[in-house]
Structure P
Amino acid sequence: MVFPISMLLIATGQFFTVKGVLVCLSALLLLKLMKYLSDDRPKNIAPGPFPLPIVGNVLSLDFRRPVVSFSKMYEKYGDVTTFYLAKQTCILLSGYKSFKEAFVEQADIFADRAHFPLNDKLSKGLGLISSSGHAWNQQRRFALTVLKHFGVGKKTLEESILQESRYLCEAMHTQRGLPFDPDCVVTNAVANIICSLVFGHRFEYDDHNFHQILLFLDDVVQLPANFWGQLYNQLPAIMSWMPGKHQRAFSSLSKIKQFIQEEIQRHKQDRHTDNPRDYIDCYLEEIQKCKDSKAKFTEENLVYCVVDLFAAGTETTSNTLLWSMLYMAKYPEMQDKVHAEIDQVIGRVRQPSMTDRPHMPFTYAVIHEVMRAANALNITPPRVASRDTTVAGYLIPKGVTVFPLLRPIMQDKNEFSTPDQFNPGHFLDENGRFLKKESFIPFSVGKRTCPGEQMAYMEFFLFFTCMMQSFNFLAPEGQTLVLEGTVHITSAPKSFQICAMPR
């Protein structure tokens with residue numbers, strides 16, 4: 001088709017003019033685009049933005065805020081959206097019904113992780129988050145068994161959280177009601193719960209080295225969804241030696257791994273095989289006795305599993321607690337109702353217990369609304385379809401990368417009457433009783449749901465109730481608290497100061 005167009009231009013005497021060259025190039029580009037769109041395009045594929053040759057939809061994505069770009073795609077094209085990262089076909093999946101159809105009803109098809117250069121660089125396909133297949137199944141099974149053994153869902157973990165809550169409240173009391181940044185103490189408190197389960201001990205809040213490790217962890221967690229991480233995925237060979245925030249994250253990961261390896265070495269020196277103290281002890285024992293090489297129980301994998309436990313168990317929980325303080329200070333009438341319910345059910349002397357939760361519907365509704373409104377987890381790590389299937393009537397071809405977007409589900413106007421407002425009434429019935437919503441899935445659904453979900457709910461309730469029992473949260477005098485946050489993989493509030501006034 002190019003030859004007749006060229007001949008036509010020559011015949012009209014326009015071929016060597018600027019206008020003629022532009023017309024010719026435009027025609028060639030159009031033909032190439034038509035060929036690109038027609039070659040091997042699956043039928044019945046979901047709608048999506050128009051892709052350009054070679055680059056696909058890369059130029060239309062905001063790599064500094066990819067979750068925002070994905071949310072706009074969802075608003076325009078619906079629950080199942082097709083887009084292209086260069087020549088790679090991808091599916092953006094959202095909506096509770098589509099999540100359930102894909103990740104529950106077809107769990108085996110969507111169980112594996114997608115491969116990206118950045119994931120390979122960060123985890124080598126190891127750990128609990130990025131692994132797939134038999135190794136992932138065995139690692140997840142082992143982690144769930146060990147966490148349950150050491151108290152997840154039991155009274156022993158509840159006691160550990162309550163003890164850490166006392167340390168947290170004591171740290172806040174030292175501020176004497178003056179403005180302070182709560183990020184450090186809250187993050188340390190939550191991280192110490194994971195430390196107790198994984199390392200068998202906690203760290204003091206003034207331990208500078210440990211706090212640095214938590215800052216390094218944030219660098220690593222946020223990298224896959226920021227500009228530098230996305231650029232690395234597109235140009236790994238170039239970005240491997242280019243400076244940028246991705247290099248800082250790689251350095252942070254190296255320091256985290258060194259910190260964990262030192263803990264492992266200490267465990268190897270003083271552990272008792274007949275009396276395992278924590279996750280590391282149990283894993284070291286499993287390395288010795290496991291005969292299944294495909295399960296990948298190795299010291300290297302242990303390091304990556306511990307990194308994942310910290311990432312999953314610290315970021316979202318600490319961010320949600322920080323958001324809860326902001327919301328309570330921003331909406332004092334709701335804070336007063338939480339205080340009144342705590343005073344009525346628990347009082348101000350004894351600490352709360354999980355047995356109190358059924359008798360505190362408003363407090364529990366507030367916790368859920370904080371999780372919904374703050375939306376601490378916007379998007380979960382990508383999956384890959386292991387064979388051709390359909391979701392919501394659209395074809396999902398084998399090998400396609402699926403991006404599960406949680407954010408719109410938590411803001412669904414069909415499920416939440418005022419999705420853009422902070423409203424605990426979303427989780428209360430007409431009689432003021434707690435209302436459980438099936439579509440409320442802050443930890444996703446199916447086989448890849450967060451293994452620490454049960455522990456997170458316990459932490460949210462006990463930490464939040466202990467803080468509210470002890471303090472009234474207020475904005476510093478003359479300041480207005482702003483409910484703004486970062487929108488990456490997780491949503492964290494922007495740095496803020498708050499006053500914790502003892503009650």
Structure Q
Amino acid sequence: MYSGSGFSNWEIGDVDIFIDENGIHHLFHLIIPNHDYIAHAVSKDGLSWKRVKNALFVGDPGDWDDDMLWTMHVSHRSEGEGYEMYYTGLKRQDKGIEQKIGRAVSKDLIHWTKENLYGLPFKSEAPHYESPSNNPREWISFRDPFKYQFEGEDYLLICARSASGPTYRRGCIAVAKREKEGFVLQKPLHFPYVYDDVECPCVVEIKGTYYLLGSIREDVKVRYWSALEFKGEYCAFHNNVLLPQGNYAARVVKDGSHFLIYNFYFADGNVNTHRVIPPPKELDIDHSGRLVLKAYYFWERLYQKTILQKDLPLPLPILGNPTAEFELENENKWRFGCRSGYEIYCFEKPSNDFVWEGKLAVEGMGKTGFVIECDKEGTAYYISIDFVNGFVQFRAWGFNEKDVKNNFIFENIQTNQFEIQEDRQIYFKIIRYGNYYELSINGVVKLTLLDFKYSEGKIGIYVCSAVISVSDSQIHVLPEPENEYAAADPDKYLKDYTRIVQPPEGAN
């Protein structure tokens with residue numbers, strides 16, 4: 001994981017990921033609130049990052065990008081060897097009204113030079129998009145470029161605004177094709193007629209279907225649409241949320257046969273609070289053609305030890321509810337019941353960082369779920385599993401020692417839905433890695449978040465007016481996450497990296 005650690009711990013802005021020929025993951029991201037340079041970090045596994053040489057800085061006074069730098073996209077150059085970065089720039093003279101798209105190039109992903117060919121930088125223009133004469137908000141969205149090659153041609157996807165429609169519903173995904181004379185704006189690739197902006201767009205083809213992703217400011221979620229052709233009509237499923245609330249600025253990168261999705265996370269659900277780059281997830285599609293999230297394949301390579309359920313400590317009740325009972329049905333099946341009220345059954349986790357997976361089944365209409373970092377009074381993170389309505393929630397619930405008049409914490413941090421099975425049984429996978437938490441149900445990631453309220457305690461199950469069972473579970477021990485600022489010297493990390501890629505002499 002990766003986060004800022006300077007004067008502000010929310011300095012991370014929009015992100016982009018590029019995986020080079022040696023399997024090194026390159027993270028490029030904005031620095032907020034100044035937006036004065038684009039930072040660069042590298043990783044060997046997509047989990048632990050080291051900052052290296054910053055990629056780009058704002059231009060000199062009078063340059064088209066002398067005010068701020070916004071979202072970027074890195075890819076292989078289309079006209080030769082090396083790499084190119086399309087990025088957003090603002091000019092001081094424009095006072096933030098206009099956003100433009102420019103380009104930089106590099107031979108080694110480390111040293112970048114601004115090179116604006118093909119009519120760059122370019123800006124939003126009529127007839128398809130807002131212009132200085134058609135600007136109801138008094139500022140024009142034209143940012144977050146994403147280069148996509150289709151049938152040998154270069155296209156840029158851009159967060160833009162349609163020239164028509166209600167002011168707060170004009171957000172669209174613009175597309176520009178690179179012609180000999182430069183990039184030429186075409187009609188919007190997708191105009192949903194509902195959002196103020198569709199930020200950080202990207203498109204990916206999986207098994208013959210095109211999936212278009214965008215981040216939505218209204219609810220701080222990542223949504224998607226699909227089409228059978230790149231320039232076809234993009235449609236939404238009944239639920240087109242790909243990443244639940246708090247996850248933002250998602251971009252997809254190909255990693256061998258895997259499609260990885262990266263983003264940043266608002267740790268407290270507010271845009272001006274702690275931002276962190278969580279571990280990636282994988283994209284897949286289900287039987288209906290919907291995008292689904294899968295756990296990152298690399299987790300399994302980190303397992304240090306696996307403990308079967310029969311070798312785990314037996315869970316013990318902590319609330320003392322007299323209507324609760326526990327039964328060891330067999331060595332691989334725990335059975336819990338509680339006729340009235342709550343009971344929480346906990347055991348010591350074998351490691352601070354772990355993957356816990358197994359089967360959870362429920363009888364009747366009662367409540368159940370998991371607890372993580374649970375103390376002796378039940379203060380913990382609660383993962384609520386609603387088998388009747390198909391809702392899953394991650395909440396912080398416990399004692400508030402700072403306010404005797406409101407001496408409780410009950411905060412729903414993230415919510416999602418899952419498909420209910422007739423047998424009311426799920427296969428769960430819970431990942432706890434530092435302050436990162438991830439829950440998969442039946443192989444699909446439903447919760448993915450970071451939180452910093454609780455860090456110590458036991459793990460277990462809670463039950464209320466129900467009978468439930470946990471069976472065939474196991475816990476995989478993970479190593480402690482590396483902390484960029486406390487681990488290896490980033491300068492040495494950069495030297496190790498540059499030794500691998502052997503940058504050409506004279507790179508500037």
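Taking relative contact order in percent (Cα under 8 Å, 6 or more apart) as the measure, the highest value among P, Q is held by P.
Structures P, Q were shown, and semi-axes √(5λ) of the Cα gyration tensor in Å, for residues 152-415 alone at 34, 28, 21 was computed from P.
Work out the source of 12.4 here, i.e. which of P, Q gives that when mean count of other Cβ atoms within 10 Å over residues 232-239 is computed. Derived from Q, not from the others. Could you tell me which structure in P, Q was used to calculate distance in nm of label points 7 Å out along Cα→Cβ at positions 88 and 104 as 1.7? It must be structure Q, since only it matches. When you work out mean projected area of the Cα convex hull in nm², for residues 64-279 alone for each of the structures P, Q, which one comes out largest? Comparing P, Q by mean projected area of the Cα convex hull in nm², for residues 64-279 alone, the maximum is at P.
Could you tell me which structure in P, Q was used to calculate helix-only ellipticity at 222 nm (-39500 (n - 2.57) for each DSSP H run of 4 or more, over all residues; to 500) as -16500? The correct label is P.
When Cα Rg over 2.2 N^0.38 Å is computed across structures P, Q, the figure 1.10 traces back to P.
Rule-based calculations on the coordinates, nothing more; no lab input. Please read all numbers here as calculations on a predicted model, not as lab measurements. Cβ atoms are built from the backbone, for glycine too; each structure is taken alone.
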